[in-house]
Structure 1
Amino acid sequence: MEGYFDGASRGNPGKAGAGALLINEDGKIIWEASRFLGEKTNNEAEYMALIMLLKAAKDRGIKSLRVYGDSKLVVSQISRQWKINLPHLRLLAREAWDLAEGMDITYSWIPREENKRADMLSNEGIDGAK
């Protein structure tokens, strides 16, 4: 199972949205969502999109997941390669780690071009709030 996430903000901080999707082994989207997040920084939006994805996976009883995102910062921090200096991001990472408990998850950075669907969903989250 694969999961993709993306967060977006117009302004930093600014109006923000989150998008995420789950794809099964047959390449079919089994879940996707976009959400308006209010005023957030881009990094907060990225973390919140990841949390949205992990909640959806957990709700569906998914035990093994390959997670892809185009935020180098979030992917590197959540996989414990980079230190998390900002307390509010540390709290979001803790929430993601707690959700991932008991799941076999790999996190990978991908270029934005390979994350188009999640990017579109995150922008829909912002646009839907107008």
Structure 2
Amino acid sequence: MLGKQANTMNFKRADRVAELILAEMSDVLRREVKDPRLHEVTITAVKVTDDLRNAKIYFVELGKDECAPEIIDAFGKARGFVRRELGKRLQLRVVPEIMFVHDTSFGYGNRIEKLLADIAKQEENHG
């Protein structure tokens, strides 16, 4: 029983750390990262493992469904700087290893919206 309770507490802590990283990442990208390629990026979500050792940071490039290779390259180059900056801001004993992941759900959502709009337009023309 104790193990389950401890696991629940860790999960909540992981969620809180993910929220903090999400808030700080937006600020770090906007104010600290000098690479202009990353100024057109929005952080959509952060998932942190229960042990707080790894964090996946999900992003989209504004106005685009696909992710340009230059963005992946820019995140690769900025990863160490971003992790150090998060370490200063979050004051965690261990700063999670970070991995940047393109959030494909936004592109998927945009395609669904377009399909629904096309269907509505067809119904309007035939109705």
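Laboratory data are not the source of any read-out in this text; all were calculated from the coordinates shown. This structure is a prediction, so every number in the text was calculated from the model and none was measured. Cβ atoms are built from the backbone, for glycine too; each structure is taken alone.
Brief remarks follow.
- Among 1, 2, structure where FRET efficiency 1/(1 + (r/R0)^6) of positions 21 and 117 (r between Cβ atoms, R0 = 41 Å, to 0.05) as derived comes to 1.00: 1
- When helix-only ellipticity at 222 nm (-39500 (n - 2.57) for each DSSP H run of 4 or more, over all residues; to 500) is computed across structures 1, 2, the figure -12500 traces back to 1.
- Origin of the value 11.1, where mean projected area of the Cα convex hull in nm² was derived from one of 1, 2: 2
- Comparison of 1, 2 by relative contact order in percent (Cα under 8 Å, 6 or more apart) - largest value held by: 1
- When mean count of other Cβ atoms within 10 Å over residues 45-52 is computed across structures 1, 2, the figure 27.1 traces back to 1.
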